[in-house]
Structure P
Amino acid sequence: MATIAERPLAPGNEERFFLRAAIIMAATIVAGFSLDLVVGRSTFASPPLLHAHAITFMGWMVIYLLQNFLVASGRVDLHRRLGWIGVLWIVAMVILGTAVTVAMVRRGGVPFFFKPLQFLIFDPVTVLTFAGLTYAGVALRRRTDWHRRLNYCGMSLLLGPALGRLLPMPLLAPWGYEILFAVILIFPAVGWWSDVRRTGRGHPAWRWGMLTIIGSVVLTEAITYGPAGGAIYNAVTAGSPGATVPPLAFPAPPGS
């Protein structure tokens, strides 16, 4: 996540927007998962795989927030060094994110407001889309305007699990997945609007970021409801309790 923007934060500069946005994103993630703990939907007595997943993804939140603080304070040298750690960190996120999804589907533990097959597809597709947007930002690190906006769009995708805990997901069925991603799109849309307000035009990186996010939803739906979806589900759940769960039916709510 290195960048060539070496000027310190000054009033009116866009660094202020990205720093504030990073803080809001971090607060959203903390609020979502804290709510789970408060209402008893989550516990620290979870399998090691879930703990590794949580530490890795929360670690990225810290990296992203710190990166924006470093740029805002003019410490671009540290920003560049930490950025290369982030490049490797994403690999662990893709592996652990996919592993946790597969484990949940195999044990038949998908949240009841998602269809198991849809959940199996959209989680890995979302993490891979995040990785793609972020790596594109790294590749364009010498074009700071593209770099920070693509990273922002990638980070927006990671808000899904937290937003899913804050939104009334059971009431949004059968369109919970689609509505969740519509809410995610609000974040890059705000970035585009901030550009328009500040400069009179939205940067094209926002368009590419939002189109990529929408493309991930379209791809998820195409696989879920296409012939490949059933084959993937059968291969993943073979020999597990998840094999007895209908892939395109919403699971029963807890206690029903």
Structure Q
Amino acid sequence: MKEKIKVSDIIQKKGKEKIVAITCYDALIGEIEDKIGFDIILVGDSVSNTLLGNEDTLRIGMDEMIIFAKAVSKKVKRALLVGDMPFASFQISKERALENALRFIKEGYMDAVKIEGGKEFCETIKYIVKAGIPVMGHIGLLPQFYLSYGFKVKGKKEEEKEKLLEDAKILEDAGVFAIVLEGIYEDVAKEITENLKIPTIGIGAGRFCDGQILVVYDVLGLTPPPYPKFVKNYTNLREIIERALLQYKEEVISGKYPEEKYIY
């Protein structure tokens, strides 16, 4: 097995090698992802609307996130593991945020945490970083804040662009080791990337980020359409699973399964 990836390894990739990140929620997929050699595996709050069937990412809490983090950590030994701080886990106070970040490290065996939001949460991020926990930032389209801002691509208006550039610099100064840029016009994401010393990880932010991240179930074609414009399905496991389950059902009904080789 290759050496465990550290935060410093991710930072050093900027401008030299693309960073490849993906989400994960369970040990089985985590083992496969780690074998392939992803740099960052994010236990994302997207588990709320993918695996748990909720309408958004707001309906999941720390207790549930810790369960998924533990599962992933059991089989991921090389990639940098990042726990996604869920809605209401960091907004109440910086002290509460630190308590929850510590839970991700101590109970979920994560290597770092991710926090959505810009300068509004810079003091919280500083507080967590000062306590010895690496933090990944996240700006642009913010799923946890869709009730206020909706699901709109960011950076078209000049004031939006200026806010994104300002937030990125503020987060860098606060101590984040990387920033996820979600749903941002490509030219703006490019400018942000060029103005930072730390890496940017794009999701719907074009070609010029230092790395990319997608939701694993989108990559595998497990989530049903419609998909955001930036999503590329690399296979269609939904159809494959459906065919396999249908065949199993038909064989049980017909008596074909279990045949002799499957009988003690």
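Please treat every number below as a calculation from the coordinates, not as lab data. Remember, it's a predicted structure, so these values are computed and weren't measured experimentally. Cβ atoms are built from the backbone, for glycine too; each structure is taken alone.
Once mean count of other Cβ atoms within 10 Å over residues 83-90 is evaluated on every structure in P, Q, the highest one turns out to be Q.
In this comparison of P, Q, the computed figure 19 for percent of Cα pairs over 25 Å apart, for residues 35-154 alone is attributed to Q. When helix-only ellipticity at 222 nm (-39500 (n - 2.57) for each DSSP H run of 4 or more, over all residues; to 500) is computed for each of P, Q, the one that comes out at -24000 is P.
For the structures shown (P, Q), Cα Rg over 2.2 N^0.38 Å, for residues 27-74 alone is largest in P. Quick check on the output: 0.99 is Rg/Rh (Cα atoms, Kirkwood Rh), for residues 91-186 alone, derived from one of P, Q. Which one produced it? Source structure: Q. Structures P, Q were shown, and relative contact order in percent (Cα under 8 Å, 6 or more apart) at 27 was computed from P.
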